[in-house]
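These are the structures, in structure tokens.
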Structure I
Amino acid sequence: MKNILFIAPNDGSDTRINKEVISLSKNAYVYYIGIGEYKNISFVQKHCTGFFLIPGKNNSALTIIKQILKAIRILISHKISSIHFINEHSFIFFYPFIWNKYVVLDLFDSIFLTLNKPKNQWSIIKRIIYLPVNKVIVTDENRRGLLPDFLNESNKVVVLENFPNYFSLPKKNKEKNNKITILYSGTLMERRGTNILFNLVNKDHQIKIICAGWIKDYETKKLINHPSVNYLGIMKQEELLKITAHQCDYILSVYEPLHMQNINASPNKIYDSIMCDVPSIINNEVKISSFVKEENIGIVLNNYYNIDYNSFIEELKTRKDTFIFSNELKYNNSWNMVESRLLKAHGLLIN
């Protein structure tokens with residue numbers, strides 16, 4: 001089997017990284033170099049032939065240098081067929097060392113969207129950065145449209161959606177009451193809905209929050225200590241989806257529309273909601289909210305900054321248990337449908 005070097009600014013707990021590494025490890029030997037501490041949340045470790053974490057922060061020059069040195073040692077000691085990078089942030093530091101290597105660049109959060117420079121803006125810089133890249137992975141067709149023309153006109157771009165693995169669960173018993181439980185998962189921070197949830201739980205004691213994921217700011221630390229909030233820590237996606245399906249009425253998936261990154265977010269939480277039969281809550285400024293509207297699989301807030309909480313809470317209660325998710329929609333939005341694209345990107349599948 002081939003050897004793949006997987007380089008990420010994560011400790012192996014990220015949901016999408018887990019899906020990718022598990023898929024790749026079925027068809028190749030995966031050597032993972034991440035950043036963080038060895039903990040029981042490094043879920044991908046058991047799927048890797050080699051698993052290495054560099055202690056420190058992913059924005060530290062010393063940490064990145066240590067990660068580069070570790071990568072060079074693996075490249076020297078193993079015949080690596082391809083290198084998988086997460087985002088340009090990591091990739092650009094490895095730039096001098098990956099010429100004549102087969103490179104897959106996986107754009108979870110492109111730095112150019114954070115800087116509000118989509119499409120052909122800064123085209124010369126993008127040509128230089130993407131020059132040694134063989135495949136560029138994006139999370140949906142919308143984000144593909146935000147890449148520069150020279151990439152889209154090549155055969156380098158691969159769309160790999162944030163779908164969860166397909167699974168079916170027995171229907172939960174519906175309780176006819178006004179209690180509402182909302183899941184808040186993933187990256188937990190003020191810009192992802194912490195303040196919205198604070199307002200909800202302070203306004204109505206019948207609203208409960210289940211949290212799971214990475215706490216990123218002081219406001220969120222306050223939120224998880226609220227009596228109406230239950231923080232579960234960092235969990236495997238499969239375990240969290242089971243809890244969501246049986247205990248939650250909605251999944252929060254809002255993004256403050258600060259930049260192109262958030263406006264064009266491709267949250268796995270939308271697809272988790274489909275798989276769990278649990279509707280999502282999203283704001284209208286996020287482009288994927290149009291999909292939520294069209295499929296009638298959640299509540300769309302008109303404006304992130306201007307929410308009428310009385311009417312919002314009323315809508316949460318009156319629309320509870322009214323959403324229908326078809327099996328066809330579930331299967332078409334599952335990892336099973338797109339996994340082969342990742343394997344092809346690494347040359348593990350020919351057709």
Structure II
Amino acid sequence: MIKLEKQTILVISNEPWGKMWFSKHNWANELSHKNTVYFINSPKKWTLKNLFSSNVEISNYSESLSIINYNNLLPLTRFGLIYKWNESIVVKLLTKKLKKDNGFIFLSFDPYRFSSPQLFKPLKSIFFRVDIFLLKKRERRLINNVDGVIVTAKELLKGVNAKKELVISHGISNSEFISENKIEYEAGFILYVGQIDHRLDVSLIKRMLIEFPDDQFLFIGTLVNISNSLFQELFYQNKYKNLIIHGVEHFKNLKNYVNKAKACLVPMDLSVHGNSVHHHKSLQYLAMGKPVVSPVFNDKINNVEFILGYKNEEEAIDILKNINISETPEKIEKRISFAKQFLYSNLIKKVEAFLN
């Protein structure tokens with residue numbers, strides 16, 4: 001019987017440790033409360049000097065959570081044999097640095113690295129598929145080599161065919177239900193948290209800015225320079241004075257902004273590949289009892305009683321028009337209670353049952 005307590009867990013991430021936290025960062029942090037967790041960043045671009053050293057470096061985020069950086073010794077090419085040699089060498093160097101050569105729980109969020117997790121001699125191995133990738137050769141090898149695949153929506157299992165499969169929701173920490181109420185803006189803005197990139201429905205966002213000129217729209221996240229003319233108009237030409245591009249905030253500060261928002265947006269363009277499931281931020285919004293204005297997605301979070309789903313621009317505009325009059329203390333409490341179903345402590349129990 002494997003319990004996710006007092007274990008040594010390797011979290012393989014395709015996104016670096018930093019201010020912006022996604023599923024892998026939150027899972028690593030949550031699992032570190034009762035385990036020793038090593039969060040392994042993806043390596044930087046290969047250079048010739050990497051032939052002589054992997055430069056494995058370990059830094060501590062907390063007493064039980066460490067961040068690992070390393071280099072590939074060999075260049076990653078289309079030649080599978082070189083990839084396998086590099087993987088074997090890196091695993092040996094990592095386990096030597098960790099002074100432990102077995103007993104790991106292997107938890108990967110990266111479809112393209114360490115596709116032979118058995119090299120770590122793990123107790124159990126899991127691929128946590130939180131995005132729709134392209135099911136290329138390395139991802140298929142990883143899927144074949146792990147004990148099971150976990151996803152956050154059923155559509156992420158399409159074409160996977162793993163030994164074992166589990167569908168769970170995104171998770172949320174207990175700490176996300178308590179706000180410190182310290183931010184630099186007056187309450188009552190309309191909030192979006194997340195990467196500002198090609199996945200956003202820029203046509204709808206422009207319509208909202210025009211329809212609600214007296215509302216402040218606060219966008220928090222990394223701004224990506226997309227060449228689309230409408231994207232440039234919205235986010236680079238400063239034409240709309242009610243749009244505030246705040247920049248990146250540390251994940252743990254986001255709840256303070258959510259707490260002061262009037263409504264929270266998930267304005268995703270459903271025509272973009274892999275864009276039709278809720279993001280982790282939706283749970284953060286619900287944890288503060290906020291109305292979530294979102295396209296109609298297909299996952300466990302998309303409960304019509306708590307998510308204000310729209311099927312087109314007109315419905316989205318009507319929802320925002322009625323936000324103030326439709327809100328009640330009962331709705332706020334129900335959203336908070338709904339979000340608590342997705343606490344990481346509940347999800348960890350499901351993962352434990354899955355591992356056994």
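Laboratory data are not the source of any read-out in this text; all were calculated from the coordinates shown. Please read all numbers here as calculations on a predicted model, not as lab measurements. Cβ atoms are built from the backbone, for glycine too; each structure is taken alone.
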Between I, II, which one scores greatest on mean count of other Cβ atoms within 10 Å over residues 82-89? I
If distance in nm of label points 7 Å out along Cα→Cβ at positions 34 and 210 is computed to be 5.3, which of I, II is the source? II
